[in-house]
1. 1, 2, 3: which one has distance in nm of label points 7 Å out along Cα→Cβ at positions 84 and 132, as calculated, at 1.3?
2. Among 1, 2, 3, considering only distance in nm of label points 7 Å out along Cα→Cβ at positions 44 and 124, which has the greatest calculated value?
3. With Rg/Rh (Cα atoms, Kirkwood Rh) coming out at 1.11, pick the structure among 1, 2, 3 it was computed from.
Structure 1
Amino acid sequence: MEKIYVHPLPVRIWHWINALSFILMILTGIQIRYIGVVNLMPFKAAVDWHNWIGFVLIGNFFIWFLFYLFSDKIKVYHPELSPMKHFRDSFRQMKYYGYGIFKGDPNPHHVSVYHKFNPMQSMTYQIIMLLIVPIQFFTGILLWDVERFQASVNFFGGVRVVDTVHVLAFIFFVAFIFIHPYLASLGHTPSAHFKAMFTGYEEID
């Protein structure tokens, strides 16, 4: 079994800070949203934790962004493929996830240092990290201090609109928290990809 180093230490630190913070944000968000129904913690504690962890996540996001922007690791998101080949490879990966995996077909994607993501992952993660996450952060900041950002809140349609967008992104991340570990369990062993996010090394059969 060959091992290749595909997850540098900064990425692994960022990943686990991000994972823990998002879980705490979801729990505190549920407490804030469903006060009187859910009793995980006092309401004020939930608000305080939600705000502070939110700023930790924003800082963590910029660490991720700057690391990839100023290193050659950005190639994992932008492999040198033609758009048509990327589409074909994405379709093959979709077929594998849809029914090939249940037939015992081999994964069409082969991990390497600069191709650790399959085509579906590279596109999905870019949409999440460069669109959905910034929207969640932006709406969160507006809701953090509505009075200070009243003009911006009104520009985007008022508190109800901003809050609705924030909650929709929240629902997406709740779903992601369940889907992501499931997909991560589809390595050559159920724990292989999880171990790689601790050690940095992916095992290649």
Structure 2
Amino acid sequence: MAQAELKVEIRENTGKGVARKLRAAGKVPAVVYGKGIDPTPITIEPKALELAIATEAGWNTLLTLKGAPAVDGKVVILKELDLHPIRRDMVCADFHVINLQKKVHFMVPVHPVGTSAGEKMGGSLQLIRKELEVICLPTAVPQSIEIDVEALNIGDVVHVDDVVAPEGVEIPHDVNFTVITVKGVKEEVEETEEGEEGVEAAEEEAAAE
């Protein structure tokens, strides 16, 4: 599991005005929360956060907070990160304190391995679920859920029940949903035509009104 340190400072004052001043000064307002700790307002350097999560684990990187006595040594993960809709600057962030000895829910990317037989015949592999929810210890979070697709032919489907999770990792689910499928060229053409027909019908209905 990827780990990094993140220097933070306690934020004495809160509110929209304070947050705007912090962002103008090149800092990002954030909050640390979790079981056994009061929500603690902090500030972070955006570049420091970018560097800390620039690992293969991304948001699942275990971050050890440093610098602020109230949260120093706490291990957290990035839970929320709001970006400005146009500039894409960091607006605010939330960090969740975790217990390294307790299993937690994480979202992990799905990684198809190999080239399917269906693709070699002219079909295309469709990744229906780009991420899967897993439950495991924070120190055992896989960087990805790998699925061998080489034996898949056109029309074959990989359901979540078919996915083999790494040791110590569970994939919770109530419904046996589709994760990967391989479609033929004809199927894709038909779907495109149906989509175009739907758009044309909607435009004609709008014109009639």
Structure 3
Amino acid sequence: MITIGILEYGVGNIGSVVNAISYLGHVATRIHTPSQLHECTALMVPGQGAMGAGMAHLKDHGLDQAIRQHIAQGKPYFGICLGYQLLFDWSEEDGGVNGLGILSGEVRRFDSTQVKVPQMGWNRVQVTQDPHGYWPHSSGQAFVYFAHSYYVTPTDSSVILGTTTHGVTYASMVGTPTILGCQFHPEKSGKWGLSLLQNWMNHHVRSH
């Protein structure tokens, strides 16, 4: 059994996430196949890159259905950046791409006539609620690291845990009892980001 699996699907270097998990005292296994994914107790899906390429790789390797089965079984999922956007129904990137459809909503591109695209660097995430206890500190906001051109618009506002403003105010963090998704990179967001990763593992990972 794989305690923490980190999905490697050809979109960005996941080494920084693996290193962060190791720093926190856990062992993460790089996952490439559905059979490996089925062995995971908890799954992390990071990623930087295009939605089209990401979904194509998942479909070509049967990983899209494996992820859906993982989540349907109530196993924890943590999506970071592209791994967060993949959870939703559809993205306007690459001319329009269907996502995994786990959560209802769409992914839209920032308006480059209004703000700099991509958003690169540090910005504020403002907590809106924390029913699942993922939020690291009692304070209602934190500065975290972003690198993205597209943002998520969930249909169901009840899943939104935090928002960020970059031209528009959008959902930068969502959660359910078993799903956590964030647009920012916790592994690159200093002590607060590491605390978020640790809180998620405290919730969902039993063995070290």
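1. Here the read-out was taken from 3.
2. With respect to distance in nm of label points 7 Å out along Cα→Cβ at positions 44 and 124, the highest-scoring structure among 1, 2, 3 is 1.
3. Value 1.11 for Rg/Rh (Cα atoms, Kirkwood Rh) corresponds to 2 out of 1, 2, 3.
Every number in this text was worked out from the coordinates using simple rules, so none of it is lab data. Bear in mind that the values here come from a model prediction, so they are computed numbers and not experimental data. Cβ atoms are built from the backbone, for glycine too; each structure is taken alone.
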